Structure P
Amino acid sequence: MIVLLSLLFLQPSLPENITIISATGDTLFFNELADALMGYDVIFVGEEHDAKAAHDAELAILTSLAERDSNLVLALEMFERDVQDVLDSYLVGDTPEDTFLARSRPWPNYQTDYRPLVEFAKANKIAVVAANVPRRAAAAVARSGEVSNEVVGQDSIWLPDTLHLDSEEYLERFSATMEGMPHGGPMGSLNVDALYKAQVLKDAVMAASIDPYLDRRILFFCGRFHADYHLGIPYQLQKNHPDLKIAVVSLAQASEELSAEDRSRIADFLWVYTPHDVTE
C-alpha cells in the first residue's frame with residue numbers, strides 16, 4: 001500500500017498539497033526527488049499543458065537541478081526545431097524579446113507558463129533545445145499517412161534517421177485516446193493510423209533533437225502522453241541509445257484515479273498535485 005505524504009513549506013515556489021511517489025511506492029521530499037534525478041542522463045517531466053500547478057512544479061525542478069548541475073540542458077516540446085536559431089539569439093541577448101516572440105510561434109500560454117522557464121535559462125546561461133517537429137510537418141503526415149521527404153517538404157531536414165513504430169502499447173493507448181475525442185472535431189475525419197504516425201514523428205524528432213547534448217544532463221518538459229509509461233519520446237530515445245539512464249516524472253492531478261499498478265508503471269516518479277489554478 002502506498003502512503004501519500006504531503007510536502008509543505010519546502011520551497012516558497014511550490015504549491016501546497018504536493019505528493020511525490022517513487023515507482024517503488026516510497027514517498028519523497030522535494031529535495032530527495034532532485035537528488036535522485038541526478039542519477040539520470042535524461043529526465044522527462046510530463047505535464048498537463050493547462051495546469052498552473054504543473055508549471056510551478058517544472059520551474060521548481062529546473063531551479064533545483066540547475067543548482068546541482070551547472071552544465072544542465074533544458075529541452076522543450078513547446079518550441080519547434082526551425083526556431084532554434086532565434087531562440088539561441090534571444091538567450092544570449094542578441095535578439096529582443098518582442099522579435100523573439102514574433103518569430104518563434106510561442107504557445108498561447110507562453111507568457112504565464114513557459115516564459116519563466118526560458119527566462120530562468122537565459123539568466124543562468126542554460127542551453128535550451130527547441131525540440132518539436134514543425135507543426136506543418138506533423139499535419140502533412142496526419143493527412144497523408146506517410147512519413148517521407150516528399151510529404152514533409154522543407155521540414156525533411158528534421159526527419160530522424162530512425163522512426164520506431166513498433167510499440168503496440170503506445171498504439172493502443174493512442175487509439176483509445178483518439179476514440180475518446182469528439183468525432184466532429186478537426187481530428188475526427190482523419191485516419192487513426194495516420195495520426196499515430198504523426199504522433200510518433202513528433203516523438204522521434206524530439207528524441208533526435210537532444211542527440212548533440214547527450215554528453216550532458218538533459219531536463220525535458222513535454223506533454224504527459226509523450227512520456228508516460230516510458231513511451232513516446234523516451235521510447236524513441238532508449239531504442240536509439242540503450243545505455244542511457246532515462247527518468248520519467250509525471251505531473252498528475254490528485255483527482256486522477258490510478259491503480260497501484262499504474263502508479264508503479266506510469267513513471268519513475270509521480271508528482272501528484274491539487275490544482276490551484278488553471279491557465280486560461
Structure Q
Amino acid sequence: MVDVSNLRVKRLNNASFGALISGVDVARELDAPMIKAVQGAMDEHQLIIMRGQKLTAPDLVRFSKYFGTIQQSAHKYSHKDAPDAYVLSNIVDVNGQNIGLAEAGPFWHTDGVYFETPHAYTLFYAVEIPHDGDTPLGDTQFASPTNAYDGLSEAMKQRLAPLKAIHSMTRPRSAERLGTRKRAPLTAEQLAKHPDRAHPAIRTHPNTGRKSIYVNENYTETIAGMAPEEARPLLDQLQAHCLQPQYYYRHKWQVGDVVICDNCALQHKATLDYKLPQRRMLYRTTIAGGVPF
C-alpha cells in the first residue's frame with residue numbers, strides 16, 4: 001500500500017485549473033485513503049497530471065476502476081491485453097492498418113456526451129509521444145466550462161438555466177467536422193445505441209455542486225425548441241467564451257504521463273501537428289457517470 005502522506009498536490013501555475021500530483025505509483029495497489037485523496041484532488045482541480053508512471057494497459061484499467069465503472073467507447077481499437085482500454089495512435093502495423101484511432105478529438109468536445117449517462121472521467125496514459133527536435137507534439141488542449149460559467153453575466157445564466165442542448169454522435173462525421181479527413185461511417189448498431197441526446201445546457205457537478213456550460217463544438221447540434229438561426233450563434237458564443245485564455249490549458253505530453261480529465265467540468269481537444277514517422281500512442285479509459293442535471 002502507498003502512504004497517503006506521500007501525496008503532493010501542486011496547482012498548475014499557468015492555468016486556472018489543473019494540478020500536478022506526485023507520490024502516487026499508479027502501477028501499485030492503492031488503499032482507500034489514497035483513492036479518496038486522489039478523488040478529492042480531481043474534484044478540486046478538474047484535471048490532474050501524474051508524471052513518470054510506468055504502466056501496462058491492464059495497469060491503467062485496474063487504476064481506472066478505483067473511480068467507477070469503465071464505460072466502453074462507441075468506437076473500436078480496444079487494447080488486445082485489456083479490452084477496457086482504448087488505443088489512440090497514428091502507428092500502423094505491418095499490413096499498413098492503424099493500431100489505434102489516429103485522428104481522435106480534433107474539435108472541442110466532452111467525451112460521451114451522446115450517452116444517456118455521459119462519461120464522468122477520461123484517463124490517458126502516454127506510451128509514445130512525437131517530437132520535432134526537443135519539442136513535443138500532439139498536445140492535448142483543455143478548457144474549463146466550469147470556470148467559464150462563473151464568468152457569465154447573471155442575465156446569461158438565467159437565460160441558459162432552463163435550456164436543453166441536443167448532442168449528436170453523427171455531428172463529428174459531417175462534412176463541416178471532417179473536412180478532408182476520413183472516418184468510417186457509423187454502423188446501424190451504433191446509431192441505434194446512440195441516438196441524439198438532450199442534456200441541460202448548464203449542468204451541475206454531482207460531487208462539487210459547481211455549475212458548468214455543457215455544450216461543445218463537436219457534438220452539440222442545437223438547442224431544444226430553438227430555431228437553428230438562433231441556436232447556432234448562441235452555441236458559438238458559449239464556445240468562444242469557454243476558450244478565453246483564463247479558462248484554457250495546453251498539456252505538453254511526456255512519456256509516462258497519466259492524466260485524468262473530469263468530463264463533468266472540462267472540454268478537451270487533440271492537436272494534430274505530427275505525422276509518421278513521428279509516432280504517438282496513448283491508452284485511454286472512460287468512467288461511467290450519471291444522468292446530467
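Computing helix-only ellipticity at 222 nm (-39500 (n - 2.57) for each DSSP H run of 4 or more, over all residues; to 500) across structures P, Q gives -5500 for structure Q. Taking distance in nm of label points 7 Å out along Cα→Cβ at positions 84 and 268 from the coordinates of each of P, Q, which one would give 2.4? Here the read-out was taken from P. Given that distance in nm of label points 7 Å out along Cα→Cβ at positions 44 and 252, derived from a single structure, equals 2.7, which label among P, Q identifies that structure? That value comes from structure Q.
Each reported figure results from applying straightforward, stated rules to the coordinates on display, with no laboratory input. Everything quoted here is computed from the prediction, not taken from an experiment. Cβ atoms are built from the backbone, for glycine too; each structure is taken alone.
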